[in-house]
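Q: So, here's a batch of structures to check.
All of the numbers you see were taken from the coordinates with simple rules; none came from a lab. Since we're looking at a predicted model, the values are computed, not measured. Cβ atoms are built from the backbone, for glycine too; each structure is taken alone.
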Structure P
């Protein structure tokens, strides 16, 4: 007779609307929306998004929408997470932000991931969420995301999950030559755009991607 799984294992595997089957349906929708990199799709299938949400919202975990995680923050829309990682995937390491979900997906496809969070209580929640996933290549840091992580720089890839008015100069400086950074920026009339920044020997090049909606970027630690 097999032993009954413990609370952590049960929550990670999920049942009903949080089951692997539901997660697989989310992945199929990502395919239909144009995500083609099998490494990205495998990572999205592997990470249990419901673990990063309060139990009251767990049944909505695999909808393609951003959901609240407290402190005025949201967990990013699955399609946006997948799209950003697909663009960045050729790089080796990354600096990310958020509750831990995007960082967990990144850790499945990058060799080394640093995830920065400015809200200490949210960082501690992310640590608790991530314990059961055993991601040895993921490091969390309590810091102002706009400052990046100078001690770990330069980074081959940087992704931000909050919309700034302009690209933080510290993040630009910490992007390695040949590296890519994706972040949402405020545009005209209250809209936001996802921007790709590429660094070469000649300097920086910016490309506008999809229209998006992220929480606003805030400086300082809380």
Structure Q
């Protein structure tokens, strides 16, 4: 075995290149998932009759939400056991069901504000992803705190369904932005750790894409509540 400095430098370069390709794949699949959700959401929003079936029929809406939860739990629990093809199919199926429920935003907000908030989200997401990738600080301790905060805003959102407080909704939205910015950095660092543990297996990359997809999507939705312009 060649242990010369030159050989070690070459090995590190190869490892960095391999990880770079893996990380690019993670972000590419995240973008594919977001694209699937966005396209399906838009097509449903302009279809007229189908949107009425979905949102005026509580049973249909509940079934879609149950399917979403089932797919994300299934993929999260079995990502190490699924084949790359099965993992990709499950992820895209989940993104498609999210697109169904996401169609509501095209009816509630103007297209201009949706695009504006999308680009704002992209900039903030990219900044925190770079931070999570470059920082030497261990962000693993933030995970439980961020998850506790996530549970808190879910409970507050449910309570506000009955209260109907605009102030509480705004507070929850700002807290949601902060939490998902933190989760973005945390998840990028976790993706690096998963690569060290499992390598570049396709299903592991899909799990990473799912994590970042959820971070981006939720960050976008909270920012839309803050900066989005409602339809007239």
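Q: One of P, Q was used to compute distance in nm of label points 7 Å out along Cα→Cβ at positions 38 and 150, and the result was 4.4. Which label is that? Don't jump to the answer; show the numbers that get you there.
A: On the way: P: 4.4; Q: 2.3.
Answer for the origin of the read-out: P.
Q: Here Cα Rg over 2.2 N^0.38 Å, for residues 46-165 alone has been calculated and equals 0.98, so which of P, Q was it run on? Please list the in-between numbers first.
A: Numbers: P: 0.98; Q: 1.33.
Label of the originating structure: P.
Q: Thinking of P, Q, which structure, once helix-only ellipticity at 222 nm (-39500 (n - 2.57) for each DSSP H run of 4 or more, over all residues; to 500) is computed, gives back -8000? Numbers along the way, then the final one.
A: On the way: P: -8000; Q: -30500.
It must be structure P, since only it matches.
Q: With relative contact order in percent (Cα under 8 Å, 6 or more apart) derived from the coordinates and found to be 15, which of P, Q does the value describe?
A: On the way: P: 15; Q: 32.
Clearly, the read-out refers to P.
Q: Can you rank P, Q by percent of Cα pairs over 24 Å apart and just name the one with the largest value?
A: Values: P: 40; Q: 51.
Of structures P, Q, the maximum of percent of Cα pairs over 24 Å apart occurs in Q.
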